[in-house]
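Colleague: Pasting the structures here.
None of the figures in this text is laboratory data; all of them are computed from the coordinates on show. Everything numeric in this text was worked out from a predicted model, so none of it was measured. Cβ atoms are built from the backbone, for glycine too; each structure is taken alone.
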Structure 1
Amino acid sequence: MKKTDLPSKIRFLSLVGIALIIMVGCYVYHNYYTYNSIKVVVKKNASIAYGSANYNLSDLIKKVDGEIVSVKNSIDTTVEGEQEVVVEVKKDNIVKNVPIVLNVVDNEGPVITLKEEKVTITEGDDYDLTWNVASVIDDVDGEMYYNGEVNEESTMYYDFSYNYDEIDHVGEHEVVVNAKDSKGNTSTKSFILNVEERKYYAPVYYDAPSSQYGGSAVGVAYSLLGAPYIGGANGPYGFDCSGFVQYVYSRVGVYVTRSTWSQMYDGVGVSYSAAQPGDILVWGYPGGYATHSALYVGNGQMIHAANPGTGVILSSVDYWLSGSGTTILAVRRVN
């Protein structure tokens, strides 16, 4: 009977066991190392725009050690702030769920919707620019409203920018609507305001009665000498030319309109040779292009808000006729 070499068999089995242990150890180590090496690095300042209908996750990821095979949950883009999403990454048949943090931010300005791309009015017409704004709406903050007195800190508003010195003149003028939301995001949209020439046909009455308010209006005008000229202002601390005339008459309880053009039709027309204290002098260029309003105070003189350099002053009518390049288009008596 052949004898078995027991020590040799034990050595063989020991070697097999050691080999198995090494193989298992290597497998476990490989899996452990592979699992821990799986990483997802998000780009610096990666963010998703608030309200995005869809977004591409790969655009937000800088590096993936492995292959993204699925996304366990998704981002709610209607909620601002940081949100966690879990991505399933596979590498060498090892799968790992990796949480990453993405930020949903509001970085879009309000949406401005206009009624018309081009608005046409007649020279001298009163026109409110807000009439052409259908809506200004922000996805996060909702509807915005007009604010005519904004500063650098102002938010949640819309306003307009345009050439103030030209906007009332015949021609096409660009009006820009500016909007800002609570996060400081801005947007703009422009339209054209087309001002067409108005033909002036106001009659002159040679038997117009004297104004019962003229003397009082002149007294108010003298009290305002030296007041500053402020474009678009109609008192009490500053005036433009037509705003000055309107304010003076408001102080004596009489309404006159706001613009130089419309003041050509206030009251009744008289000739300059018949002008009396308190009559409104409307200046402009031949053909009816009105540019300036003043208040006649008698003795060939007028008081008016002349310009930003002089403010409200007393001037000679003849001096303005010879030096301004304009003429008297109308003399209007208010009763």
Structure 2
Amino acid sequence: MIKQMFWVAMLLLLCVATGYGQYNGECWVVSKGDTVYKLYADGNADPQVIPNLPQASAAEVNPADGVVWIAVSAANTVYRYNPNTGDFLAIPDINRPNMVSINPADGSAWIAGYDGVKKVVETQLDDGTRALQAVVTIPAHEPAVAVNPKDGSAWITNARGPIERYDAAGTKIADAPTMGEPKGVTVDYEGNAWIADSQHSVLMRVSPSGQKLVEITDIPNPTSPRINLVDGSVWVVSQQSMLVNLTADGTKTTEVVEADGTKVPGFLAGMAIVAISVSPADGGIWVADLLGETFQGEISKWRWDGQTPTQLFKNPIPQPSSVSVGYWTGN
């Protein structure tokens, strides 16, 4: 029944979805755990939505072509939807998928579920039809994953075990120091990764070989780390309300000293921020705020000029939980 509901929703969408073009920096949003929206670069919503999704947990866009991967937890399935052509494919048997990291160089996706990570590619079957196929499976408990499109390698965290780097074929090539409960990771083109442990308030940067480069312990409850691939800095959410930016060596560029001498690591950008996505193309940080000003939910976009935060716009999207804007140099 769940899958039937999804397919009905997809068919309805395909009947009305017109005007989709190539990817131009749009943001894809999961709302209320059952609807996916597309917001244009100026924050306005596309009139078409994907409704009636059972426990949608993530929607991730491929910046090379605008194709969107949608993880639907209740169906144990991830869907690959091409808004440019209306084509979509599905890969089942992924236990509660909740995170997707796309490699725009080859269109593959690394998908994190409750008990492991799978690398999924599109393939052609003997009868000429297209299908999604898992070519790598890596067991892990409540993992997070981030793939480097430069070489296809991926960092995978494990909430109850090691933090490891795998090559494109799924062979382990590096180990990082163990953390208490890491649940967020982001990687740059050189393979350096920032890993966040919100439960223990630790943010760590490691080299491609797994060597600890930086360890930050004075940012409370860091979540959703996202690297700006242009300048190498990292944005992270602190205490579900503040945006913090750090250079590659861990220097806080958003640190503010208040009148009483207290140092604040970042700036207030929401009420209950659950996810961010960074667009180095225009320096914007997209923010999914579960509450927002109306306590119903909000998507906003911010820019930091080195001294002052600027909110570029906000859109009252109900209970957003996932945001994705793509960026890729093509190298």
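Colleague: Quick one: volume of the Cα convex hull per residue in Å³, for residues 181-308 alone came out at 108 when computed from one of 1, 2, so which one is it?
Modeller: Comparing all candidates, it corresponds to 2.
Colleague: Taking log10 I(q)/I(0) by the Debye sum over Cα atoms at q = 0.08 Å⁻¹ from the coordinates of each of 1, 2, which one would give -0.62?
Modeller: 1
Colleague: When distance in nm of label points 7 Å out along Cα→Cβ at positions 45 and 69 is computed for each of 1, 2, which one produces 3.6?
Modeller: 1
Colleague: Determine which structure produced the value 3.3 for distance in nm of label points 7 Å out along Cα→Cβ at positions 37 and 189, calculated from the coordinates; the candidates are 1, 2.
Modeller: Of the options listed, only 2 reproduces it.
Colleague: Turning to a different aspect of this structure: Given a computed value of -6000 for helix-only ellipticity at 222 nm (-39500 (n - 2.57) for each DSSP H run of 4 or more, over all residues; to 500), which structure among 1, 2 does it belong to?
Modeller: 1
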